[in-house]
Structure P
Amino acid sequence: MKALHFGAGNIGRGFIGKLLADAGITLTFADVNQVVLDALNARHSYQVHVVGENEQVETVSGVNAVSSIGDDVIDLIASVDLVTTAVGPVVLERIAPAVAKGLAKRKAQASIPR
């Protein structure tokens, strides 16, 4: 199963991303922060500090990242099994056009006879 997650911040990576990765889902992050995108694509992993009785650092591996406002994200929306988001209202406004285009492409692909 493949997922696309909008928002590679603390909640996106530390909670949603880790949850999806722990479930064995192949994960691509979409974000507007090019520094974060470059770091994720260079390492294809990141660390999460899991707090509780025994604090531990876990590595989430096998991740990729794309710009949330480019054409690549439109293609991903049309092809992944799951799309999730953890962005604020300002960023949501910026990514909405790409999400709409991706969903339209997905719908168009579904209506093509195979």
Structure Q
Amino acid sequence: MSEAHRQVERGSSLRKNDDFKRVRRRGQSAAHPYLVLFWLSNENLGLRIGISASRALGGAVQRNRAKRIIRAGLQPLIKRLQPDLDLVLMARTGIRDAKSTQVQTALEALLGKAGLLKQE
């Protein structure tokens, strides 16, 4: 199993509403026209990621597309992320017209700005 897969195994994502609220309230944030990043250190629970798209984005098809694009943009960056973090990525309305490469660039910029990427 690769290091990236070990860091984010199935079941280690943020799913509970309380977890999302905790990260949003207690954590730090950085914003981009496509998405907002919230992060909070956790106690040796590994890297946990939650993705949210509100109804303001549109119907289910548009919300699911936004989440899919965020997951695709995040995949190449996972192995560079700091361990033991809870991340919440919230899609913004600007993501509706974005291409996956643009979202990946935005994610890299946000994570770098937040200091969450390991140096290569």
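Where a number appears in this text, it was derived from the coordinates with a stated rule and is not lab data. None of these values were measured; they are calculated from a predicted model. Cβ atoms are built from the backbone, for glycine too; each structure is taken alone.
Of the structures labelled P, Q, which one yields 52, 32, 25 when Cα extents along the principal axes in Å is computed from its coordinates? Walk me through the numbers before you get to the answer.
Values: P: 52, 32, 25; Q: 36, 32, 27.
Going label by label, the one that fits is P.
Taking mean count of other Cβ atoms within 10 Å over residues 48-55 as the criterion, the top structure among P, Q is Q, with the largest value.
Looking at structures P, Q, which one was distance in nm of label points 7 Å out along Cα→Cβ at positions 24 and 96 calculated from, given that it came out as 2.0? Could the numbers behind the result be given before it?
On the way: P: 3.8; Q: 2.0.
Computing distance in nm of label points 7 Å out along Cα→Cβ at positions 24 and 96 on every structure in P, Q gives 2.0 only for Q.
Taking relative contact order in percent (Cα under 8 Å, 6 or more apart) as the criterion, the largest value within structures P, Q is that of Q.
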